[in-house]
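Please treat every number below as a calculation from the coordinates, not as lab data. Computed from a prediction, not measured in an experiment: that's the story for all the values here. Cβ atoms are built from the backbone, for glycine too; each structure is taken alone.
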Structure P
C-alpha cells in the first residue's frame with residue numbers, strides 16, 4: 001500500500017479521535033453495507049427477453065454512448081469490471097426483462113430456471129440479487145395501465161407476471177443466501193385530468209392483494225412498493241401515488257420504496273426517511289439524481305445524497321434500509337456510470353459516519369444552535385478523503401481517480417469492439 005495513503009489515514013484518525021469518532025469502527029460498519037447496483041445502466045434498459053421491443057411506459061434513456069451490453073454475458077462482464085473498482089461486496093438488481101433464456105416466453109410465464117445463469121454468476125462472485133417485475137415496454141402496457149387496468153384479462157396478465165416475479169425472487173434468496181428485495185412499480189396513470197381517480201386505485205389494491213396473497217419467508221424475499229408523482233404519459237394522475245403506497249405498506253407490512261426522483265422538485269426523500277420508518281418496518285431507497293424531474297442522472301456527491309446518508313447514520317436506520325441505485329445515462333461510459341454512482345453512495349455513508357453526531361445532538365438539545373452550525377460546517381472540510389483512500393486501498397480497489405484508467409482501457413479493449 002502507498003505509504004502516503006497510510007500516513008494520511010493516521011493523521012485523519014487522530015483528528016477524528018479528538019471528537020470521539022472511531023474511524024476503524026466506521027470502516028468496519030461501512031464494509032457490511034451492501035448497495036444494490038442496478039443492471040439496467042449497462043444496456044440502456046433494453047433487457048434480453050424481447051429483442052425488438054422499444055422503451056415505453058414512462059421510461060426513457062438519452063444518449064447513445066457506444067458499448068452497451070447486448071447479451072446477459074456482456075452485461076455480467078461489464079458488471080464484473082465495475083465491481084472490481086468498487087470497495088465492498090454488494091448486490092445486483094435485475095428486472096424481469098433480463099431473463100437469460102432462448103425460450104420464446106412472455107412475462108407471465110417466467111420461472112426461476114430463466115435466471116439460473118444469473119444465480120450461478122452471483123454465487124461465484126459472492127453477490128446478492130434483487131428483483132423487479134417489468135411492468136413497462138410491453139404491448140399490454142401500451143395504454144399506460146397494468147395492475148389497475150380496467151380490462152380484467154390484461155390485469156390478470158400483470159398479476160400473473162408479478163406472482164412469477166415473487167417466485168423468482170424467493171429462488172434468488174434461497175440460492176444466494178442473501179435476502180432478495182423485490183420492488184413493485186407500475187406506470188399506471190393518465191396524461192390528462194381523469195374523472196374517476198378512485199376506481200383505478202381500487203383495482204390496483206385488489207391486484208396487489210392477490211399478488212401478495214401467497215406468503216414468502218422474509219428470509220428469502222422482501223416485497224417493496226414504489227410511488228411516483230408523475231411520469232411521461234401520466235403527468236396529471238398516477239394511480240400509485242405516495243399516499244396510496246404509504247398506506248398500503250403500513251396496512252400490509254410491506255417495505256416502502258422512496259425514489260429520489262419521484263416527488264415534487266422541491267421535495268427530498270432525506271426528509272421523509274425518519275417519518276416513514278416510524279410506521280413501516282423496512283425501507284427501500286432508489287438513489288438517483290433527478291435534476292429537474294425523474295430523469296435518472298448518475299448519482300453525484302450532492303447535498304441530497306449526503307443528507308440521505310446522514311439521516312440513515314444519525315438515526316441508526318441502516319439496518320432497516322435497503323439502499324439501491326436507479327439511474328440510466330446513455331451519454332457517458334456505462335461502466336463508469338456504475339462506478340461513479342456506487343462509489344459516491346458509499347462515500348456519502350462514510351462521510352456521515354465520520355460526523356460527531358453525539359456532540360451535535362447534545363448542542364441541539366441544549367439549544368446551542370451556534371455550535372451545531374459551526375461544527376457541522378467545519379466538519380465539511382475534515383479529511384474524510386484520506387479515510388476513503390485508505391478504505392479503497394485496503395479493499396484492493398483503485399484509490400481516487402485511478403479507476404478511470406482501467407475503465408478507459410476496458411472501453412478500448414471491450415466496449416468499442418461491440419457493434
Structure Q
C-alpha cells in the first residue's frame with residue numbers, strides 16, 4: 001500500500017512531467033543518464049584529513065581544516081562505517097577516493113616510499129564487497145620531507161627521490177585497486193610546492209618537477225587498472241606568490257604526456273570557473289578529472305552547494321557529451337558541521353546539478369543557437385530555471401530507494417545519537 005508521502009511525490013512528478021514534456025524533454029532518459037555517472041567521494045571529509053599513518057599529525061603544506069564538530073572517524077573501521085551510511089543516502093552507484101595516509105599497517109611505522117597494496121587490502125575488500133570503485137592519491141604533505149614547502153621540485157635530490165618513490169608506490173597501489181575492483185583507479189598527483197614570497201628563478205623548480213614526473217611515469221601500467229592524473233593550483237597558504245605546479249605547467253604536461261588533467265574548482269582565481277575550461281581541455285585530452293569544491297574568498301574547500309558554479313560544471317559535462325570522458329571527484333573538508341551530512345549534502349547537490357543538466361531542452365536550444373536566434377535562446381534558458389526540478393529529484397530518489405526531500409537528515413541525526421556521540425577525541429584502536 002503506497003504511503004501518503006509516496007503518493008504525493010508520484011502525483012507531483014506526473015504534473016511536473018507534463019511541463020517537461022511540452023519542451024520535448026525525456027525525463028526517463030535524463031534520470032537514466034544521471035544514474036550512469038559515478039561520483040568519487042573523498043575519504044578525507046570523514047576525519048579532517050588526519051589519516052591513520054600518524055594520529056594527530058600536523059597537516060602543514062598549506063592545508064588547514066577548521067571546526068571541531070564531534071564524532072569524527074578515529075580509525076579506518078569507523079570511517080568505513082560512516083561511509084556505509086553515506087552511500088545508502090545517495091541515488092546511484094558511486095566511488096571512493098583514498099589518500100595514501102589512510103593506510104592500515106597494524107600499528108607499524110611504514111615510510112611513505114615503502115607503502116604497498118597490502119596496506120590497503122581491507123579497503124579493497126570493503127570496496128569489492130560493496131561494489132565500489134576506488135581512486136587513489138599519493139600524500140605529499142604532512143611529513144618531515146615536505147616541511148620546506150617543496151617535494152617533487154625540491155633542490156635536494158634525496159628528498160626529491162623520496163617523493164618520487166612515494167608516487168611510484170602510489171601508482172602500483174592504484175593499479176592493484178583497479179585490478180581488484182575491475183574498474184580503473186585514477187591515481188592523482190597533487191603537490192604543495194611553492195614560495196610564499198616572489199621567487200627569482202621560476203624555471204628551475206618546474207624543470208625539476210617535470211623530470212620527477214617523467215621518472216614517476218616511466219613504468220607503463222595497464223590503463224584498464226590505473227589512470228594517471230596531475231592536479232594544478234593557483235596558490236596556497238605558504239605559496240601565495242608562486243606554485244610550481246601551476247595550471248599552465250600541468251596542462252602542458254598532461255597534453256604532452258597524455259595524462260589526465262585534474263581541474264579543481266577551488267584551485268583558481270575566485271573569478272575563474274573550471275566549467276569554462278572543460279570544453280577547451282577536452283579538445284586535447286581523452287579524459288580529465290574534476291575535483292569539485294566551493295571556494296569562499298581564499299579558502300577552496302567548502303561543502304558544495306547547488307549554486308551557479310555547480311550548475312555550470314554539470315552543464316559543461318552534459319552539453320559537451322563528456323560524461324564518459326570526465327571523472328568527477330569531490331574535494332572539501334568541513335569540520336564545522338556533521339561530517340556525514342557534509343558528504344551527503346555535497347554529493348546529492350552534485351547529482352542534482354547533473355540531473356538538472358540532463359533535463360535541458362537540448363533540441364530547442366541548439367536550434368535557436370544554430371539559427372542565430374539568441375533572443376529565444378536567452379529567453380528559454382531563463383525560463384527553464386523555473387521548471388519543477390524538485391519534483392523530478394524527489395521521484396528520482398524514490399526510484400532508487402533512497403530518502404527523499406530532507407528525510408536523509410533523520411537518519412544522519414539518529415546515527416549521530418547512536419554512534420557519533422559516543423566517540424571521544426581519543427584514538428580508537
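Have a look at P, Q and say which one yields 0.45 for FRET efficiency 1/(1 + (r/R0)^6) of positions 294 and 406 (r between Cβ atoms, R0 = 30 Å, to 0.05), as calculated. Only structure P yields this read-out. When distance in nm of label points 7 Å out along Cα→Cβ at positions 54 and 150 is computed across structures P, Q, the figure 2.7 traces back to P. Among candidates P, Q, the computation of distance in nm of label points 7 Å out along Cα→Cβ at positions 102 and 238 that gave 2.3 used structure Q. Given a value of 21.9 for mean projected area of the Cα convex hull in nm², point me to the structure among P, Q it was derived from. Going label by label, the one that fits is Q. Calculated for structures P, Q, distance in nm of label points 7 Å out along Cα→Cβ at positions 286 and 350 is largest in P. Sorting P, Q by volume of the Cα convex hull per residue in Å³, for residues 190-269 alone from high to low puts P first, with the largest value.
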